[in-house]
Structure 1
Amino acid sequence: MSTASTATRFGSEFRAICGAEHVVEDPELHPRNILGIAPAFAVTPGSADEVVGVLRFANEHGLVVVPAGGFTQQHSGNLPPQVDVLLHTTRLTEVEHYDAADLTIGIGAGCTVAQLASKVAVDRLFFPGDPPLQERCTIGGMLATGLYGPHRHGYGSPRDYCIGVRFVTGDARKAKGGGRVVKNVAGYDMMKLLIGSQGTLGIITSASFKLFPAPRQTRTFLSEFASAGEALAFRNRMLHSPLDPICLELISPEARALLTLEGISCASWSILVRAAGSDAVVARYHAELGSAVSREVEGRQEHDLWQAVSDFPHTVGERHPRSLLFSMTLPLADVQPVLDGVAMVAQSNSFTLATIGRVGVGHLLVAMRPEPHAEVTLVNFVNAASGLRNRLPRDASVAVLHCPAEARHHVPAWGPMPTDLASMRAVKLALDPKDILNRGRFLF
C-alpha cells in the first residue's frame, strides 16, 4: 500500500480518534532520517483509550504502527521495512499517583526522564533513571529500549525500580502488570517482559516506579591508570572494599577525548567513583581511596561530568555517524580479556576504539570509529561486528546501539541468537497476533 493511498483513505478516521491537530499526513514532515522511511501518518493520542482506537483501526486495516518517544535512540534492532503510522506518546504525561511518603510514583509514558526527576526532587526524592538525553528521553522510551546509564551500578536498571506498567497490546487491549506499591508478587511479571521489548509487544501508556531518598551530597573521585589492567585491578579492590558507590565507571583514553571531559588526561585509563551520603561517608572514601585519587569533583562540574558519561551513546552517533556502538553485558572476570580482544579486532579493521562502562556490574559500551584517513568499507564494518561477537564469552550478550546506514542491513543487531525463539514467537502471537507493532524489529 502506498503512502499516498493510505493517507487518502484513513486520514479522517485518525482525526476522529486523536483530533485533527494531533494527526500529520504529510510524509515530508516526518523524521525520515531516524526511521529510514517516511510513514503515512504521525498521530499523537492523548489517552490510553485513544491509543486503543488507533491500534484497533490499524488491526482492521493491516497498518504497521511504530511507537515513538523522544527519538533519542538512533539505532537498535532492525528497522521495520514499512511504517504506516508513527504513534507519538508525548501527550501521555498525566501523573496518575504520587505518594512521596511511600516513595512511589505513577506517570504517563510521554513524560521525560528529566521532568520526572525534577518533580520528585522537590520532595528530596531521587529517580535513578539516567539514559542518554534525559531532557528528551521519555519514560516509555526508556522502558521500551531498556536503556540505562552509570546509575546502573548503584540502583540497578529500570527492570529493578519499575513496579508497575500500563500498556495497550498490539491487538488493542488495555492491560497492566504490577501495581502502585513496591511489593507486587501476584501474576506474571509483565514489566520485565515489556522492558527492552522495543515496542514490539505493546505500547506503554504509563508506569509506576520506586523512588529513593535524594543523596545528602555526592562527590566523584577520579583515579587514573596507565592501562586497562591496572584500572580493573583497582575496580576489584573497590568491589571487595566496604565502600558502596552509586557509580563505578571505566573510561578509556579515546572515550575521554571523545567526551572532552575536563580534568581527565587523554593518555590514561580512568575509574570514576561516585560517593553519596553524609560528611562521614565522604570522609570514609577519602580514607579508603587515599593516594589512588588524583582528583575530586563536586557541584555543577560533577553534574556535567556524569551527564556527559550518560550521553556517550548519543555523542558517538552525532560526532561520528560512521561508527559502530555496541552495548554488551558480560561476567566481571571476562571484562579484561574482552577489552583486549576487541582492541585487536578494531585495529585489524582500521577502527579507533573508545570504551566506557559500568565495570562493577559487567556492562560495557564499545564504540568503533574509522581511523582518520582510513578507507573503511562495508567489509570492515561486517568484520568488526562479527569479530567482536566471536570474542565474547558464551554467557555474554551484545546489542548494536548505533550503526551507519550503509551497514545496517549487514550488521546483526543482536547477539547471540536467543535459544528460546519459540517462546518469543508465542508471546508475540498472544499480544500482537497480526504483527502490526514494529514489524521486523526482531527477526522471529
Structure 2
Amino acid sequence: MSANMKAINPFISAQTQLAKAASWLNANEQQKLELLKYPQRIIEVMIPVNMDDGVTKFFRGYRVQYNNSRGPYKGGIRFHEQVTLEEVQALAFWMTIKCAVVGVPMGGGKGGIVVDPKKLSQTELERLSRGYVRALSDCLGPDLDIPAPDVNTNAKIMAWMVDEFIKIRSGDRQELRATFTGKSVADGGSEGREEATGLGGLYALQTILEEVKLAPKSGRKLTVAIQGFGNVGFNIAKFLTAAGYQVVAVSDSRGGIWVPDGINPQLTQDCKQKNGYLAGCYCSGTVCDLQKGKVISNEALLELPVDILVPAALESVIQKANVGKIQARVILEMANGALAPEADQILEKRHTVVIPDVLANSGGVIVSTFEWEQNLKNAKWSKAQVNERLKKQMQSAAFEVWQLAQKLKVDLRTAAFVIGLKRILIPAQKKEG
C-alpha cells in the first residue's frame, strides 16, 4: 500500500453501504435492519497443529455466520496471515447480500485462519485444514453452513475437510459431501466451478454494457486492465479476450505488466508459472517478446487510460487518495470491497459505471449452489448445462439491478443492495407473522 493510502476497516465500509441503501426501504423494512448490522454468530477457535519438527503450534481461526433467513450460511474459507475478524465479518455480510441479489437460496458466512500457508508443508497444511473442521464440526452441515475455497484454499483442501467432516459426523455420505463446495469434479465438485467467478463477471459486464451502450471509438476493441492474476483474474482475462476485449495490463502481488497490443492470457499464465513472476511475460498474439510491453506497478495499473478496470485482488485498493487518478469509464469490481465508500461517492458524481462486487463476482457462489444441489440430488450436470444456467442467472440479476438503478436514479451498488435487502428482510417478516 502506498504511503498516501490508508488502512480501511472493511466491516465499517460494509455498514456504510448498508446505511446508504437503507433509505430506499419502507418503514417496516427499516425496522428490521438491526438483523443485518451484526452477525448472528461469531465463532473463534484455536487450532492445535503438530508441526513436522514435533512442536505444537496454535492457529487462530474464525467462522462468521452472518444471516440465514434465505437458507444455510454460505461462504469461503481463506488462509492468510492478515486475516482479521473485521475482514471475515465484512465478507460474510457481503455474501449475505450477494446471495440475495442473484436469487441464491443461501445465507451469508465466511471463515478464515491466520496463517501464511506458504510456510507450511503439505502435511502441516492438511493437519491445519482437518483441525479447523474438527473445531467447527457441530456448526457445519448441508442444511446449516456450507464452506468453500477462498484465498489460498483450493479443491485439495476442500477434499481434506470433507473427509474429516464425514469421519466426525454420522449420516448419508453423499449428503454430507454437500457440506463443502469447490471440490474437484472427481470428489463430487461441479463442472465449471473453477471458472465460474470469471465467467459470471463477463456475463454481468456484457449485460450492463449493453444498457450503458459503451462502444469503442473508431472500431477499436474496448481496453481492459486487471489488477490480480490469480484464478479470478486469469479467468476473467481469458473470457474477456475470447469475447473480443483487449486486456492490456495484468498484475499480481509482485507487480504487473502493460502490453498495449493486448496480452494472450494463457501464454502469460504459462510464462508466469515458469518464471514465478509476471515481469517479462509480455505475451501478445502467439509469442512472448520483451519488446511488446513493460513492467508496471499495481498502483499505476489502476490509473491506466482504459475503458474497463477490473480490480480482482485486494480490498480498498481504490479510495479517496487515488480515485481522482482513475480514468476507466467502467469498473468491474471482482474483488470483494475493492472500492472504499468515499471512492464510490466520487465515482458516482463523475458518472463512472461501477458494477459492484455483490453482483460482479457472484458467479462463484451461484455455481457453488449448483454443486450443493447436485450433491443432494446425487446428480451430475454437464459443463454446458452449468454455464447456461449461470449465464441466465447472471444476466437476469444484472438486468434487474440496472432497471432498479434507473428507476430510483441511484448507482448500481445501491440498487443491488436494495434488491438484496428486500429479499433478506421479507422472509424475516413472514417468520414472525
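Rule-based calculations on the coordinates, nothing more; no lab input. In this text the structure is predicted, and so the values were computed from the model without any measurement. Cβ atoms are built from the backbone, for glycine too; each structure is taken alone.
The table for this structure:
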| read-out | value |
| --- | --- |
| Structure (1, 2) behind the derived value 1.0 of distance in nm of label points 7 Å out along Cα→Cβ at positions 363 and 387 | 2 |
| Computed 60, 43, 32 for Cα extents along the principal axes in Å, for residues 19-242 alone - originating structure among 1, 2 | 1 |
| Structure responsible for -14000, with helix-only ellipticity at 222 nm (-39500 (n - 2.57) for each DSSP H run of 4 or more, over all residues; to 500) calculated and labels 1, 2 on offer | 2 |
| Top of 1, 2 by distance in nm of label points 7 Å out along Cα→Cβ at positions 115 and 347, largest first | 1 |
| Source structure (of 1, 2) for mean count of other Cβ atoms within 10 Å over residues 43-50, computed value 15.8 | 2 |
| At a computed 4.7 (distance in nm of label points 7 Å out along Cα→Cβ at positions 59 and 355), which of 1, 2 | 1 |
| Distance in nm of label points 7 Å out along Cα→Cβ at positions 11 and 339 - highest-scoring structure of 1, 2 | 1 |
| Which of 1, 2 leads on mean count of other Cβ atoms within 10 Å over residues 91-98, largest value | 2 |
